[in-house]
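**Student:** Following this line, the structures themselves.
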Structure P
Amino acid sequence: MGENRIFCLMGKSAAGKDTLYQRLLADHSLGLRPVIPCTTRPMREGEQDGREYFFRTAAQFEEARQQGRVIESRCYQTVHGPWIYYTADDGQIDLEAGSTLLIGTPESCAALRRHFGAQAVVPLCIHVEDGERLERALRRERAQKTPKYAEMCRRFLADEKDFAPDRLAEAGVTRQFENIDEEQCLEELRRAIAGED
């Protein structure tokens, strides 16, 4: 596999990132270590602290920021108030120890490229047609004990800005992986990570 890298998996909401992320980590031939981001948003049903995210308070984020332990952060003004997502400099990303996989956004990927150097960060952008994504998001939200449809719509619309062509270019995205057929998408991602593409 050569030099160790930071693989940044990104895609609009309901593009299937979480499933692909878990499946790529489970493929031991790729040798990827997870990077768990932090967020101040409330935990969703079925989530666990330290698995999907480290759930932190706004005060904990501010403390980490003041100590210079925040690599990148994004703040979303949601219908439930501001939610911050961030990558902490907490030892999870160590290019000496191996390659890592994390879920990010074009903005966070660009920040990682500035922090670690463009050569060290590989963007993996998942794409799903908007109508299909909206159907998936609605199914996911309906399954929640307390569906948050307004937040689902806000996220869907915010994605248009977050994944604008200039943002993708800044993140170094030159190719997108279609997630219509999960197995095929997974295989293409595996080849890209293994350097076979």
Structure Q
Amino acid sequence: MEESDWKTLNRSVVYENPWIKVEHRNVINPSGNPGIYGTVHYKNVAIAVLPIDQEGNTYLVGQYRYVLSQYSWEIPEGGCPGHENPLFAAKRELKEETGLEAKIWTPILQMDLSNSVSDEHSISYIARDLTNGSARPEETENLQVKKVHFNELLEMVLRNEVRDALTIATVLRAKLYLDDLGIDDF
């Protein structure tokens, strides 16, 4: 079924900042009854980058995640404003968070991250042929960078030690992509 069986009667913005807009909506639900729905509109596309060097190492970014009240190891991630090219944003985020630059970029995954309440969309890339430089994190980021082999990162995902959704999905998709290329030993 490709047509909506929901009807929006009215909507009101209950909160907005530079990154999100939260709306309350009065609706008629699919059964024909009145209801409510809360939505979160994301103003940026989520960008994730899995950098992989010639030896098969990748680079994780560690940071304290305020919303979760815990520390998290993730691949480099950030936001792409609507007017910006996603690849340009990916290059910027990789450089900002790790100091790395890459010559080869491959988009490997697009996802809707929580489509029951939000319209947040993401794009993930593999970045290869890396060169080192200086990281320049944003003022809200207190980051650590850790180099781990891709196979160890995959094991960390499978052991539930890495819990970030974009990292998990990107690593699992990258494993399939690399297997298809016949790259399983760096």
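**Student:** Taking distance in nm of label points 7 Å out along Cα→Cβ at positions 79 and 175 for each of P, Q, which is largest?
**Tutor:** P
**Student:** Say we calculate relative contact order in percent (Cα under 8 Å, 6 or more apart) for every structure; which of P, Q gives the highest result?
**Tutor:** P
**Student:** Right, here's the next one. Compare distance in nm of label points 7 Å out along Cα→Cβ at positions 119 and 143 across structures P, Q and report the one with the greatest value.
**Tutor:** P
**Student:** I have 18.9, 58 for Rg and Dmax of the Cα atoms in Å, calculated from one of the structures P, Q. Which structure is it?
**Tutor:** Going label by label, the one that fits is Q.
**Student:** Work out the source of -11500 here, i.e. which of P, Q gives that when helix-only ellipticity at 222 nm (-39500 (n - 2.57) for each DSSP H run of 4 or more, over all residues; to 500) is computed.
**Tutor:** P
Every number here is computed from the coordinates shown, using simple stated rules; none is lab data. Computed from a prediction, not measured in an experiment: that's the story for all the values here. Cβ atoms are built from the backbone, for glycine too; each structure is taken alone.
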